[in-house]
Structure 1
Amino acid sequence: MKTRNFKILLIGLILIIISLFFIINLYNKPFIDIKKSNPKIEITAQEILNDYQADESLANEKYVDNLIQIKGEIADISFDNGISIITLKDTSGFSSIICHMLPEANLNILKLKKENQVLIKGVCTGYLIDIMMVRCVLNNDNFDEK
């Protein structure tokens, strides 16, 4: 009886140790450097919006948690608690792409105006009414001012 209880206790401890190992590694996983990393997907704002409107679950599999570079026209620029937010237009007017920029992009964003074409890299987090992008940066070499 004692050996059986001991084996169960030992197996339980081993499972707890393995679980803690995976949790600690996942918690300490470093973020990718958005500026230096190459995007997995390069797409226009209208193409990604069309994909989400056609089949949201398929688009989620393709875009969510991936580094994406999007080319589009600025519909709005706003600031919230020191974070710049750029909204890219949808030609149909139903949805948009909301890009939460990294703080280091703020100076470059001040140079932009509505209707500028921009190239933004960031991580897609999904689609509600709008497509959400986080940790975004401007690809400074490729945006033009109208």
Structure 2
Amino acid sequence: MEIVVQRHVAASPQRVRDIVTAIEASPGVISAVEGVERLDQGAGFDVGMRWRETRTMFGRQATEEMAVTAVDAPRSYTVTSVNGATTCTSTISVQPGGRDGCVLRMSFAGRSSGVVNRLLAATVGRLFAGATRRALRQDLDDIADHAEADRTA
């Protein structure tokens, strides 16, 4: 199951791209993110960038290791994380959206390995779909609020 959310942001596509690729700054942008620790020795943003992210999800604190697995500059990037038998993939894209901003889009999919895990994910996953969609929307709203706060930047 894939969950997709999007919204218009009244800021330039470049400003929004700069925000969504500044992973180390995300605790100051996204309210659910409590901490980020970069795990690679690099600087910048590209395939192979890895970090550990701690966020509050479903009322609990969770820490996941994330890796950028694809970049379609300047349009989108994909992040993958593995938690046990589940591989989660998120894609964030920024597209021009009229003369006054852009469209910020986020998709999320979780895939489980093994028959039992897939069956469990198919049933339990549907229960969490609404909460996951709300969490993704909040992330988008937080990013938009940050991007729109200083439209001269």
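Bear in mind that the values in this text are calculations on the coordinates, not laboratory data. Nothing here was measured: the structure is a model prediction, and the numbers come from that model.
Consider the structures 1, 2: one of them gives 30 for relative contact order in percent (Cα under 8 Å, 6 or more apart) as calculated from the coordinates. Say which. The structure behind it is 2.
Computing Kirkwood radius over Cα pairs in Å across structures 1, 2 gives 16.2 for structure 2.
When Rg/Rh (Cα atoms, Kirkwood Rh), for residues 19-58 alone is calculated for each of 1, 2, the greatest value falls to 1.
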